[in-house]
1. Given structures P, Q, which gives the highest value for mean count of other Cβ atoms within 10 Å over residues 62-69?
2. A value of 23 was computed for relative contact order in percent (Cα under 8 Å, 6 or more apart); which of P, Q is the source structure?
3. Taking -12500 as the value of helix-only ellipticity at 222 nm (-39500 (n - 2.57) for each DSSP H run of 4 or more, over all residues; to 500) derived from one of the structures shown (P, Q), identify that structure.
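We did not get these values from a lab; they are worked out from the coordinates using the rules stated. What you see is a predicted model, and the numbers here were worked out from it, not measured in a lab. Cβ atoms are built from the backbone, for glycine too; each structure is taken alone.
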Structure P
Amino acid sequence: MRNKLVVTFEGDHVRVISDGVKDHYSQERLWDEVAAVCERHQCYRVLGIAHTTVPPEVIDAYDTARMMRERNIDSRYRIAWVEHSQDALDVIEFAETVLMNRGLPGRLFPDEATARAWLCQDQVAK
């Protein structure tokens with residue numbers, strides 16, 4: 001398996017399963033799918049769960065901000081990401097820093113429960 005990507009609308013959020021090898025092309029495909037599903041359902045809460053076998057290059061992680069901007073992924077979005085591969089964490093943490101420095105959505109979490117709680121925290125406050 002080179003790369004598996006499943007993006008589904010779950011009622012109150014969009015769920016992304018992204019497994020396997022991560023490279024520039026898989027990242028482009030991921031953000032294409034996320035943007036399309038979010039727009040289709042007018043839901044901008046994204047929960048990503050990844051099991052990366054080969055992490056992206058640092059330049060691809062850096063390029064995530066451009067990829068998101070090109071797809072109009074902006075402050076409407078709230079993106080919570082969980083990476084289960086310890087080998088990929090350094091690059092994913094770098095991508096999170098790049099996104100935060102550019103004012104783009106995206107936070108990395110240690111587990112799905114914590115990510116989901118952050119993703120939906122303003123729904124509970126209402």
Structure Q
Amino acid sequence: MYMLRYYCQEPGDKEILNLLQQIKDKHQIPYEIMDLSTNGQYDREKEKATYEKDFKPQSKMLKRATGKSIIKLRSQSGNYCVSLPGTIGLLKNGEMVWWTHMEKDVKEFLQNLLLTGSLPV
């Protein structure tokens with residue numbers, strides 16, 4: 001079973017949240033929101049834990065699936081930026097199988113998914 005996961009800082013992007021709900025309603029693809037902030041502020045430990053748990057174990061497979069290295073989820077200063085500005089992960093049976101990052105790419109992916117119902121994997 002596939003599921004979308006939106007990694008964001010509270011409250012999340014309204015357009016992305018709306019697209020996720022429309023996709024769920026139209027194509028029955030569930031989603032969950034992962035707020036990685038603490039009291040509305042960046043939380044390095046939550047970001048790191050998410051990166052290490054959800055992305056790092058699947059890094060080679062994710063690179064093959066997307067053509068993108070998960071290193072994009074790290075800043076030059078070494079901070080983790082899974083939720084900044086936002087990331088969509090596609091999970092199959094609880095395991096990350098695809099992802100995209102950056103607001104424009106996330107919205108483009110979700111708009112295409114809403115129109116076609118076609119998953120990238």
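1. P
2. Here the read-out was taken from P.
3. Derived from the structure labelled P.
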